[in-house]
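> In what follows, structures are represented as structure tokens.
Where a number appears in this text, it was derived from the coordinates with a stated rule and is not lab data. Quick caveat, the model's predicted, so the values are computed rather than measured. Cβ atoms are built from the backbone, for glycine too; each structure is taken alone.
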Structure I
Amino acid sequence: MRQFHRNKADISDFKFQISNLKLKASRQLRSLCNSQFAICNLQYFRCVLVACLATTSSLASAADWPTNRGNVARTGCVDGQPGPTSGKVLWVHKSNDHYIAAPVAAGDSVLVSALAAFNTSTFQALTTEAVPKQRVRWAKSVPYLKLPTVCAPAVVGNVVVFGDGMHQTDGATLHGVRLDTGLPLWQLPIPGELVHLEGSPTIVNGKVLIGGGNAGVLFVDPARLELDGKEVDAASAQAALEKKWKELLAKYEQEKKTDPDFAIAPNEDSLPKPKPKLVWQAGAGKWHVDAAVAAVGDRVLVATAFLDAEKTGERAICSVKLSDGGVQWKTPLTFNPWAGPTVAGDVVLVGCSSVRLEPKEIASGQGEVVAVSLADGSVKWRRAFAAGIVSAIAVKDQVAIFTATDGKVRAVDVASGAEKWTVDGGAPFFASAAIAGDLVYVADLKAVVRAINLTDGALRWKLSLGTDAAVKAPGMVYGGPIVAGGRLFVATCALEAGGKANTAVVCIGEK
């Protein structure tokens, strides 16, 4: 993300800060490690990979969140339930971390990734209970996460998949962890300059698709694992985990006897790291893919950008084969498709922008929405705007809804692009809209949430997260709100406040 560009000196300083944090975290998190790991026995790991592979081999169910915004229509709602009809705040998880990515619903949890101090990363599973004993069910940070994370995850069954890395870092890792405990299942390191995993993964038939910046698009099979340079089955991987854990526990017990003040309980970063099989990779070194892809049948829709400063990439929307990554068609674009593709029947929609998530560049933003044929990539229609569209387009009932940096929410006809209605939100938008029932939910860069009618754009309710007595988080919303179980979830960031302002994950609903 261009807002976080740094020069080489900055990157070196960033890595130095990370190294220092690792040293500090090893002691500061000692009590956490003790509670989370020392009391574990070997049975805690038994069948972890077996369960993972059994789950990921099946198709996604209605309760899963297998791709960006939950589905290829990018509605931000997968269960079909209508959203809240009033702006009642049910609970607030307050923080100082910056929630760049959208939250993701996962059963009775909501998953959020954020930037913490020194651009370190934190990834949390929050319970959706109204008044829990503890809001955070599990969390991942240093030393397990070594790079910042701005990627909204994908979830199928008990498997959560997300990537790390941002525009100012080189190389990234794709992570697979358990939804119930957060324990790691596998990791896939992806080296390379301008390689980062910012867009949400897509899980299809148990395999994972993800854009990797200059790495193009990767298709990964978590059912085929490599450990210590050898391909192994789940039983062998399980044995390696158990053996290593025995060794770590034995070492820890010995350290407690000889030097109890400095004994550090083993943590998950010390375990073996099974690596899933890379099935194919498309566009490496030619495309720059930051947005989430969309999978439909044997097609994978890919939005690739051209980086003006680095002079790399290509502005286009492409279709590649799911089976082998071969290019089926490619359509050039005028502006960068940061928003990624949305699929509505036989039409692929993509929002484009001359600016990225940079508040200071909003005034110069230009953009367009382009509709192409799913079959051959031919342009059906395109509409230009004096604003950037950096959010994914949401579609329901052949109506396409999108927000823009000029502070407007627009509805157009999918088939023709004809305008149905336009609403002036009063502040610029980076976040995607969510659609549930007959309502559209949007949140702007002043952290104001609105519910408007899908049919005519009429305002139903409005809530300011900055001034509401229960929230008081006067930041911005970058990641789009989502709807699950009839409730709306939205998270804020405070990047422009230099990290001094409060942030929050907010649940809005009737009950």
Structure II
Amino acid sequence: MTIRPLLPALAAILFLTTCFSTPAAGDMPLGSYAAEPTVRIGVLLKAQSAAIGLDGNYSVVNKETGEVLAQGKNGDFTVSLVPSPSHGVPGSLYRITVGSFKSYEDAAFHTEKLNRLGEYMRIAYPDGWFIWFGPYSSAQEARAVLEKVKAAGYANSTIEPVPLGKAGYIVSAAGGGIVYSGSSPLLFRASSNLVAVGKSTFRGSAEILPDSIGSFSVVNLVKAEDYLKSVVPSEMPSGAHHEALKAQAIIARTYLLNNRHRHEVDGFELCGTTDCQVYSGIGHEFESTNRAIFDTRGIVVSFNGRLANALFHSTCGGRTSNYTDIWSGPSVPYLVSVNDGTKTPVQPMDTESGFIGFLNDGGGHCKKSKYYRWDRANTLQEMQDIINETIPKYLNRPGLKPGALSDIRILERGASGRVIRISIDTAQDSYVFERDAIRWVLGNLKSTLFTVSKNSDAKGQTTFTFRGAGWGHGVGLCQMGAMALARDGKSVRDIISHYYKGSTLVKLWD
């Protein structure tokens, strides 16, 4: 493997003084690392209570004052939420809420569209992904900005008062002694370099701090490579070929560094769920994946001197997707559709006949996946129930009643075969949805690589039948395909260059 030298670059600055800015595809400067960084991972979110255990010599420190609140050996603590009496009470500040969006990527794209308004905004995750404008010192000021937001095409945006105060908590040691009562961030650390949060144990230390919605978060402060020891086997089977595990380690490391801004509004960088990368602590570490992480230490995917947006998914169905077939925004030169082992002669995938020919092909690298091809059938009533829930939620119109469903029509396919636009036709209206939103509004389809037909039987029972391929958004590395390529003798470099066209591998730290 050839590793190109690190290119010097400034660290990414995400939040500017007046507005939000993020590259369209999420590719950040490589950054300059004198050593492996420590990252902040939210492992318990929107918490009302938490149990924290420390093995070895420990200390509990108030991070605002530096005061040591407790110290000793082998400590167990309970953290209990103490809601602020004023939290939830409308204050004198106001914000504008735009959303919700199904993914961070979707919200980030819309910040790009809204950036021209010149207003300070942040992406937040109170319950789904939202964009928050403000705060503003008066309702009148907020209303003036709201009119601009609505004029930009976001008609369902709202003004809400920013709640006063923030949550506090009481920290009690085993045996009942109160260690702390207040709302300052607290650091829990031990000589073992391990911390238990509930039933899970994590490397590093832990911090508790109030969040933006009246509860608190438990954040794990952990070295980047130690973080990956739990992530990699959570994202790919530990028994996979070593070259495939090395590829997963590299893209997981790249994803980590590319997304450290994701939960900035609540004081940490990434969460530990599928909204970021699955991270469950030392109970999910394996020797095989630890070896893959060690063998690729500090290595990331780069394109033109920047971190690549190293997206990945489970099963592509035999052809990966263009970035723009899934998310709005400009095309990304290294996230383009690639034939992943299908044998069908090249033909237009954006036509129904071309797509059906692809569906009938059985030669994809990921053909061993149970989601290589899939079918789903829903009665008319089942689909009605789905759209009654999803359409109002996605459009942020809680009182909307979509009307009686009459048809679901594919309006456009992308070059990779993915459905780009659909129309859900009801007695009341036709609702058009695009790209990744299609999966969710149709009730969590496995992918947008599908066709749909409407049929009625002799008894008048109407059924919508979906026939599709793959699982996930289809952009970037196909995990099942990568495992097959590795078994066929391809190196990690071969695998990365196959899925991320024109990319290079760069070592950021030793």
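> When volume of the Cα convex hull per residue in Å³ is calculated for each of the structures I, II, which structure yields the highest value?
Of structures I, II, the maximum of volume of the Cα convex hull per residue in Å³ occurs in II.
> Let me ask another. One of I, II was used to compute helix-only ellipticity at 222 nm (-39500 (n - 2.57) for each DSSP H run of 4 or more, over all residues; to 500), and the result was -4000. Which label is that? Spell out each step's value before the answer.
Numbers: I: -4000; II: -6500.
The read-out comes from structure I.
> For Kirkwood radius over Cα pairs in Å, for residues 123-290 alone, which of I, II scores largest? Mind showing how you got there, number by number?
Working: I: 17.3; II: 18.8.
Sorting by Kirkwood radius over Cα pairs in Å, for residues 123-290 alone in descending order puts II first.
> Where does the value 16.5 come from, among I, II, when mean count of other Cβ atoms within 10 Å over residues 411-418 is the thing being computed? Spell out each step's value before the answer.
Working: I: 16.5; II: 21.5.
Matching structure: I.
> Tell me which structure, out of I, II, gives 19.6 once mean count of other Cβ atoms within 10 Å over residues 419-426 is calculated.
This value belongs to structure II.
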